[in-house]
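**Q** The following blocks contain the structures, represented as structure tokens.
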Structure 1
Amino acid sequence: MEVSNSQEKRAKSLRRELEGWREVLVACHSLLSWDKPYYPAIIFSATSVVFLLIWYLDPSLLTLLSLFGLLITLADYLVPQIASLVFGGQSWTGAEERRYEQVVSWIACAAGGFCCSAKTFTTFKANRPKMYFMCVSGVLLTTAWLGSSLNNFFLTYCIVLSVLLLPGLRKQGVIRRQVAVLGSFVSGFIGSRESSPAPQDKKKQ
């Protein structure tokens with residue numbers, strides 16, 4: 001009950017803070033949810049162009065972080081003003097308002113889930129320090145091995161593209177279907193192993 005109340009308060013606060021971004025958020029939600037059949041191609045093309053541009057310019061890490069921070073600062077300052085001039089709230093419909101509330105609720109739930117995950121992680125560290133050490137060390141060693149085996153730039157591109165395509169894949173039910181196929185394959189494999197006679201039984205026969 002306390003968690004739901006805190007998420008509701010967080011959602012109300014975010015709804016006020018993101019008021020100037022509501023048109024942009026609704027458009028981004030429509031894009032990431034694949035409301036149009038050509039939206040996946042737009043996501044793939046835009047992501048590829050950005051990464052190709054970074055690869056071509058080859059900036060240093062400090063320059064890339066500075067440019068990224070500058071882009072965020074400009075967007076935070078200019079987007080609300082441009083949105084108020086372009087849209088002006090005149091074309092805002094009830095359906096768009098419901099979608100905006102859905103986006104805000106999703107952001108609030110994501111923030112609440114992150115906080116709960118951080119608390120769970122801290123509790124796990126305090127209660128089972130040895131298991132915490134083994135799990136964290138295993139994950140870090142695995143990521144270090146992946147980083148040394150694969151090209152880091154290409155790996156980052158694949159991760160970013162997967163994250164951007166994930167909401168649309170979930171909405172279209174692709175992930176659910178693939179999980180169902182994988183589950184049926186695993187259950188069929190286990191069933192075939194259990195039904196096959198053991199080697200000793202074959203020798204006795």
Structure 2
Amino acid sequence: MNAGVTLLIILGLVASLQYWRGRRLNLTLIRELSRQMEEALQPVNKNYTWIGGYVGVVAEYDLKHEIYEKVKGTISLLPHHSLLYFPISLLLGRRDRVYLLIYPKRKLKGKAHIAIVKIKDISKVSFKDEIELKGVVVQRRYDSKEEIEFLTKIMSQLEDPSSVELLAANVEENAYYARLRIGRGDISELLRRFIVTA
């Protein structure tokens with residue numbers, strides 16, 4: 001057999017193995033993260049929409065809660081199933097993440113951002129500072145003292161605040177926004193903190 005054909009067969013087998021292994025990993029992650037969100041929120045209604053096959057899902061939860069009416073979550077995963085695109089994704093700096101929009105019934109008081117990463121591309125805010133939470137330095141940018149204190153309280157109650165890249169009060173959507181790294185904390189812990197902290 002020709003060496004080129006042998007190499008092509010081996011590459012095909014490796015790509016096939018990577019596809020099934022990566023597909024299983026992504027499905028397991030989606031299943032576990034969805035379970036954590038449902039467990040924490042106890043929704044009355046839920047809806048899931050797949051994103052691009054095995055790279056994620058958009059979840060929408062309707063709540064029967066005195067403070068929050070609904071939560072939207074996006075689970076965005078690396079293409080672990082693609083032998084060729086997976087390394088490119090890593091080189092581009094992509095990571096497995098969860099994005100949450102938590103909609104309160106009340107109107108938010110103003111803008112507030114708290115993050116472990118440098119906050120950039122934010123419109124003008126009145127106040128800027130840095131504080132330390134459990135050994136992690138976080139940046140705060142805000143107009144509303146009430147909203148930033150609420151977000152700081154939630155972040156300080158987390159076992160590992162560094163699992164949350166960003167928490168924000170988004171007045172344009174009238175929702176709290178959260179960006180989390182998967183594998184660096186429990187998503188249900190953050191959601192529970194929102195549910196019990198008023």
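**Q** Computing helix-only ellipticity at 222 nm (-39500 (n - 2.57) for each DSSP H run of 4 or more, over all residues; to 500) gives -29500 for which of 1, 2?
**A** 1
**Q** Ranked by distance in nm of label points 7 Å out along Cα→Cβ at positions 7 and 151, which of 1, 2 sits at the highest value?
**A** 2
**Q** Among the shown structures 1, 2, from which was the value 1.9 of distance in nm of label points 7 Å out along Cα→Cβ at positions 15 and 167 calculated?
**A** Here the read-out was taken from 1.
**Q** Say we calculate Kirkwood radius over Cα pairs in Å, for residues 63-182 alone for every structure; which of 1, 2 gives the highest result?
**A** Answer by largest value of Kirkwood radius over Cα pairs in Å, for residues 63-182 alone: 1.
**Q** When relative contact order in percent (Cα under 8 Å, 6 or more apart) is computed for each of 1, 2, which one produces 39?
**A** Answer by label: 1.
**Q** If Kirkwood radius over Cα pairs in Å computes to 18.5, which of 1, 2 did it come from?
**A** Computing Kirkwood radius over Cα pairs in Å on every structure in 1, 2 gives 18.5 only for 2.
No lab work stands behind these numbers, since they all come straight from the coordinates. Note that the coordinates shown come from a computational prediction; the quantities given were computed from them, not determined experimentally. Cβ atoms are built from the backbone, for glycine too; each structure is taken alone.
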